[in-house]
Structure 1
Amino acid sequence: MQHSKDGIEVTVELHNKSVIALDLLDIANDSTEWQPYYNFMTKPVPFEILFKDRFLQWLDSEYGYKAGVLKMEPFTQYDWHIDDRRGVGVNLLLSFEGTSVCMFTNTPTHTVKNVYPFRYNPDTYTIFNTQVPHCVVNFDKPRYLFSIEFDKGKDELSFDDLVNDIRDNYKGRSNE
């Protein structure tokens, strides 16, 4: 499923479901220390867990990346921004018990903004256009998100490039 804002794709959900979502949630809940990373707290995900998932294996062979579980504390906001380095990410929301909202806008500098909320679906990888202004507001529970940062920066790998490559070259493959 595609989600657009003013004719620009902002997210694309992949058809194949994650087979490691529970492993990733276990990482979020284990006793290892969280590390600061871009105003989030994170835990890296080992490749032995990532490579249980055929899609993540393919993605690494094509692009190379690092992956982590990000934590956002209750009653916090990650303010409106466009990512500095990355042009695209792949995300998977791990926590659905609390209330959090990811939003896009086409009027980032306005006091009153047009906002486009996005809802993640369970066990579903989402290609995320990090070059469109977005923010996250989290409410009553910690928010855990699996996120991939590609080795290639925004000038080398765009949202459209990744979406088209997956559609053309990963089409029909499954994790099952």
Structure 2
Amino acid sequence: MRRRTCLIAAPLALLRPPAFAQAPDFWALLREGGVAVLIRHAQTEPGLGDPAGFRLDQCRTQRNLSAEGRAQARRLGEAFRRAGVRVDEVRSSAWCRCTDTAQLAFGQATVWPAINSFFRDGGGDAQTAEVWQALQGLQRPRNWVLVTHQVNITALTGEVPSMGEVLLARAQPGQPRLQVLARHAFQ
């Protein structure tokens, strides 16, 4: 009976992605450098956007990281440290879920208004252009980590990341969006 269970379970295990499944070149690209590491903040408490009347200077008024999100951010940072990845700059949106993700993962964060959410306000063209311009000069071996929101990453890349997902991207001259080189979801 035990053998039958193993024979049935083994193929099913192949259908589930491993906890740290990624493109084969994810870590190699990071070690090579010259990469914008776009991170959508880690998992939050349930909800969409922020409660009415939220304030950026008061975390308790915002939708914040869940316990799982805090653990997810720590796992992300630990994976970067284990892989020996160079991180030259860690910039974050002013939202607490982003600064907390950055602090838990990398132990630092500089708030950069250009990557603040524009979910409620719409638009974001000026912010996206500022980020695009800054990333034009990113050269190897430097890597920048930007902890931000889905709307910002989508505006920069055309991709829709999950919470805690990391996209590696580079600016390509003459291209309207950042080129996504690899993705990795830290579960």
Structure 3
Amino acid sequence: MERLKILPLLQTRDTEFIREVEAKSGQQISKCYQCGNCSASCNYTYVFDYPVNQIMRLIQLGQKETVLRSQAIWQCACCQACTTRCPNDIEVARVMAALRDMSMEQGMVSKKHIRMFYDDFLKSVRRFGRVFEPGLLLQYNFKAFKLFNDAELGPGMLKRGKLPFIPYRSKDVEHVSGIFERFEAWKNEQKRPE
């Protein structure tokens, strides 16, 4: 996705978006004063189309479309480095997670394969209690028509014993599954009209 050079701020400002992000994330975005600690502590800033502090600023400016279509919200690893270093105690990783949810709900995911990978990842966690990487990789590559993508990594990983053929099922898989069920029940309740 090509980064926009100039944003028509007045024409694209959505003040409701600011309130939406704050409600969904539970964070007060207006407290961010652009110190840049989040971007400086992020290991993935170099691949983001917009660094984390710019995502926060774009939210403050009500730039819904730009934020929800950005790749940065999907490339965030939720490592909490940004949250740890924020001088205003904003849980930035929580904001990024809320933005991913909003992007999916509103059909604004920037690339079609991002949503597919996200869904397959969660299915794997729900089924096994943790992600089964080889299965996820095969399933994703098959669906994305990238059958031999990363195939050259296989022999080395096999030799080191890093590529199991049988998934490890967590002993607490029922608890993990329960988390998904409770979340789905909560989400369905949120959709019901009052």
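Please treat every number below as a calculation from the coordinates, not as lab data. What you see is a predicted model; the values in this text were computed from it and never measured. Cβ atoms are built from the backbone, for glycine too; each structure is taken alone.
Suppose distance in nm of label points 7 Å out along Cα→Cβ at positions 131 and 155 works out to 1.3; of 1, 2, 3, which structure was it derived from? Clearly, the read-out refers to 1.
I have -16000 for helix-only ellipticity at 222 nm (-39500 (n - 2.57) for each DSSP H run of 4 or more, over all residues; to 500), calculated from one of the structures 1, 2, 3. Which structure is it? Answer for the origin of the read-out: 3.
Among the shown structures 1, 2, 3, from which was the value 26.2 of mean count of other Cβ atoms within 10 Å over residues 35-42 calculated? Of the options listed, only 2 reproduces it. A value of -0.34, -0.75, -1.43 for log10 I(q)/I(0) by the Debye sum over Cα atoms at q = 0.09, 0.14, 0.20 Å⁻¹, calculated from one of 1, 2, 3, originates in structure 2.
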